[in-house]
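No lab work stands behind these numbers, since they all come straight from the coordinates. As the structure is a prediction and not an experimental result, all values here were calculated from the model. Cβ atoms are built from the backbone, for glycine too; each structure is taken alone.
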Structure I
Amino acid sequence: MRVVAGTAKGTKLLAVPGDTTRPILDRVKVALFDVLRPRLAEIKVLDLFAGTGQVGIEALSQGAGHVTFIDATRSAVETIKKNLAAAKLNEKAEVRHTDAFTFLRNTSRAFDLIYVAPPQFEALWIQAVRDLAERPQLLNPGGLIIVQIDNKEYEPLALSAFRESEQRKYGSTLLVFFEPVVQSSPT
């Protein structure tokens, strides 16, 4: 694993010990950031179920203003901190050792990009997106939620606050993009 572009390009990233995380493949990360690059400048990112932190670190390396990393496992939190130090990006990051759902219920901050990559085959992505839909103010206007799942996990969600805008499939990895529903004003 490595940072693929930006100020920390080439920095090697540590894996979380054990088999509790599923790091994003470099080819998926490259494709994802090719899509995101035009909107990265100084944005606020929330990296839920952050694991190694490589998606948030890549965002920082390519211009994001701040990333909040959330993971419930101590080994992941320690790995994220080491990876941030190796990439020299600590000053633009906050690493929280907490449950993603607790964070979503209690935070009052808003983000421009929310990346959701939970453990596979537990329907946690559905719970996370539904929790976000209950608190749509956590996503800034024009913001984006991206869910990384195995393509076998996908199911369509009916949400009032967000709409699925696109999907991108890379092998068994599926990226699902959600955008805020624009409410039309009465005329």
Structure II
Amino acid sequence: MDIIEAINNRRSIRRYKPDPVDEKTIEVVLEAARRAPSWGNSQCWHFVVVRDKAIKEELGNTLFGVTDRPNGVALALRQAPAAIVVCAELGKSGTFYRVPRQYATDKGEYWYMFDAALAMENLCLAACSLGLGTVIVGAFDAKQAAEAIKLPDGVVVVALTPLGYPDEAPAPRPRKELAEILHRDRF
């Protein structure tokens, strides 16, 4: 599957088959994630692959408004054969170690969120191209999730995703027409 096809076909998957995902396939997905661009090539991200049922349960319990509805994200985290936790090392990305203060932006210390998001997008597209499903999870208690996976100080959880073979085929969600969001030269 080429990249445009993966972009067009990727869906948020909330139901997974119990079939395991082998280590080699997970490594292909993570290799795509690690090749994402980052601020000053800082590569602040870390990836935690979770297969342990008890830890996946803990991660599911960190979601805000957790419910066990049939297509809920918490249930997806628990049912998928694996979960990937995308983390970031603080103080590496978006710092002003190379940029004089007068040129600094207001994004500063939070740029790690962008870098981790770029890695997550690569991860999701690679997974899709291999026939795997993901759903980006952001509404969770990051400190509680960090405790569940025993993160060291200075590293934070940015996003989670279940990873596995889809047990559903959701229809595409509507997207705005390009004409609604495209501006030329000025807004």
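Of the structures labelled I, II, which one yields 33 when percent of Cα pairs over 27 Å apart is computed from its coordinates? Mind dumping the intermediate values first?
Working: I: 21; II: 33.
Label of the originating structure: II.
Who wins on relative contact order in percent (Cα under 8 Å, 6 or more apart) among I, II, i.e. which is largest?
Numbers: I: 17; II: 35.
By relative contact order in percent (Cα under 8 Å, 6 or more apart), the leading structure of I, II is II.
Which structure, out of I, II, was mean count of other Cβ atoms within 10 Å over residues 4-11 calculated from, if the result is 16.8?
Working: I: 16.8; II: 13.4.
Of the options listed, only I reproduces it.
Given a computed value of -8000 for helix-only ellipticity at 222 nm (-39500 (n - 2.57) for each DSSP H run of 4 or more, over all residues; to 500), which structure among I, II does it belong to?
Working: I: -8000; II: -10000.
So the calculation was done on I.
Where does the value 1.6 come from, among I, II, when distance in nm of label points 7 Å out along Cα→Cβ at positions 36 and 116 is the thing being computed?
On the way: I: 1.6; II: 1.0.
This figure was derived from I.
The value 13.8 for mean count of other Cβ atoms within 10 Å over residues 12-19 was derived from one model only; which of I, II is it?
On the way: I: 13.8; II: 18.0.
Value 13.8 for mean count of other Cβ atoms within 10 Å over residues 12-19 corresponds to I out of I, II.
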